[in-house]
Structure P
Amino acid sequence: MKWKSRSIRELAHMVCGDTDYFLYRSSSYITEFFQDCDLDYAHDGSTRWAWVASRLEEVLAQPHPASSVPPDAFLRIIRATIDKGDAQDGDPDRSKALITLNAVLAREGWEAFYDEHDIGQLRHIATNTIAQMANPHRPLTPAEVERRELLTKYLDKSSEDELIEEVLLPLFRQLGFHRITAAGHKDKSLEYGKDVWMKYTLPTLHVLYFGIQVKKGKLDSAGVGKTGSANVAEIHNQVNMMLGHEIFDSEVNRRVLVDHAFIVAGGEITKQARNWLGNKLDASKRSQILFMDRNDILDLFIVTNLPLPKNALSPKEVKDPFDDIPF
């Protein structure tokens, strides 16, 4: 990420607390600030803002997967800079600090905001994606565990269309996929084995196309008679159709083939089902298949901090119908 020198200077003054509504930090507290951000920087006694600006340039130069995804360390710095625990006189909710910070961030295509847990987040304006340290295998916080349980209950009762519209589409958009198109289930004759198709642009600007076949419940190889499960043989033909039929991309005005196929299940995808499908497909098609089951969906959805579907409400948020009845 390459930022304008002016933006880096102004952000450095905010970290140092030389700007209104930001906590003033002396040399030792600047060192503590970067340590809290998991960065091994120690202030050397030089001009505070100039030294911080140099460290910010180093952080922005760190590797990152895409222009819409900043380095993890930079996100930690932004969160620490607008930590609500550092509220100053005249700005108890840090709204004025947020406005000041966003005046700088907007110049570089970003926007900071607080999520429902009052944690600072960073949004890429052009793509409307939220920057996250999205490691789905990291330990979850208690709040994230609670949200995961609510989403699990939602998946238990949701339909296949709700799984697609309320969970998968927001998730894939957040993960950087674009031109996401859901076929829906009113025009199955037009699906050619795909519930959704989308594309992903690599850092080299090459484009990959993905088709998604979605099943609501468990996917196994034990037969179709089990309630809440689907046989992997059911999607074998759909996968072949998906990989063999072209889709029309109106952005480039031409027909293209799907490069990879996602098999997504709202329940478990058993090892037997994966092996069965792998044995049925030839080597070239086998390498094009990607699997995603319930645990993958839950972990990715939670760590990317997406808002839960409207029907996945916590009991605390549901009003008791007897509250308005006088006794």
Structure Q
Amino acid sequence: MQQQSGRVALLGVPVDLGAAQRGTLMGPAALRTAGLVPMLETLGLLVEDHGDLMVVAEGETTERPPSNARQYREIQSWARAVSARAYQLAHSGAIPLFLGGDHTLSMGSVNGMARYWQQQGRELFLLWLDAHADYNTPSTTITGNMHGMSAAFLCGEPGLDQLLGDEPRVPLAPQRLQLFGVRSIDRQERQLLQQRGIAIADMRQIDEFGVGVLVRQIIERVQACGGVLHVSFDVDFLDPQLAPGVGTMVPGGATYREAHLVLELLHDSGLVGSVDIVELNPFLDERGRTACTVVELIGSLFGQRITGWATPSAMLPQPR
């Protein structure tokens, strides 16, 4: 089924078990309170809000959970449910927008979208806008927090092999992952990234070349393969002075204009087929400041401009 113009499907994923700091379960409500839905509607988009996903913990299984993956059982239930819903929403013809929640939600959302696009004969590429690489495994992690394992899991790294259970797992080739804005990588994680040849645009490269050059290179790579892009936006991609409502602050992040330019260019590319917004922690925010900033940025991803308005349908993946 081809994506239909002008439709966005919102799904809240209030999970906060993958991080050390609780509170991201309030993220979906904060984004809605900050005016996400009316902002999208002013762009001429039809917004289908599916509410927040409710997950019931699964019963005991014979599978032994990994020894160094905290809250594994609970996150397993979330990952399976999110993957199934992502796959379902992809078939609806709308652009799925997953509202987190911590970054473990991507283990489900990206997998479900990859499954859908594989069946359409197209490759899914993953743009990881994040201060962290999230490329740990149970054998490399220092903390055991599973939000730091999301990207590695999605690229098929071992250690969480039974996480999805009967839900089909569609791992991405490491060459289809792009880390962008990274400024905090663990030592063993760095070694694994180098072994896999993962593309990384860190803040040094952003300072030296600018986001415009680097984002256009990513767009060209996806276009050359006739692919589709999933954008996984961690709020800590932004500088903490701009977005204090996150649990893992890392100084030196993207500025207000850099972030807007990244998302404006992605909109103009017509490649983005699905989006995560993760790690917003309203408990740590300053009177909704971060949530309002994120809503403005989502506006740029869906076509909002200071001078004039881009066509929302430009966001949609085009047939090969």
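What follows is calculated from the coordinates using simple rules that are stated; it is not laboratory data. Treat the numbers as computed from the prediction; the structure is a model and nothing was measured. Cβ atoms are built from the backbone, for glycine too; each structure is taken alone.
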- Work out which structure the value 22 belongs to, where relative contact order in percent (Cα under 8 Å, 6 or more apart) was derived from one of P, Q. Q
- Note on the structure: When P, Q are compared on distance in nm of label points 7 Å out along Cα→Cβ at positions 175 and 199, the highest value belongs to P
- Task: For structures P, Q, calculate distance in nm of label points 7 Å out along Cα→Cβ at positions 31 and 271 and state which one comes out highest.
- Result: P
- Using Cα extents along the principal axes in Å as the calculated read-out, with 56, 42, 41 as its value, let me know the right label among P, Q. Q
- Query: If mean count of other Cβ atoms within 10 Å over residues 79-86 is computed to be 16.6, which of P, Q is the source?
  - Reply: P
- Task: Using the calculated result 6, 22, 26, 19, 13, 10, 4, 1, 0 for P(r) over Cα pairs in 5 Å bins from 0, in percent, for residues 207-246 alone, pick out the matching structure from P, Q.
- Result: P
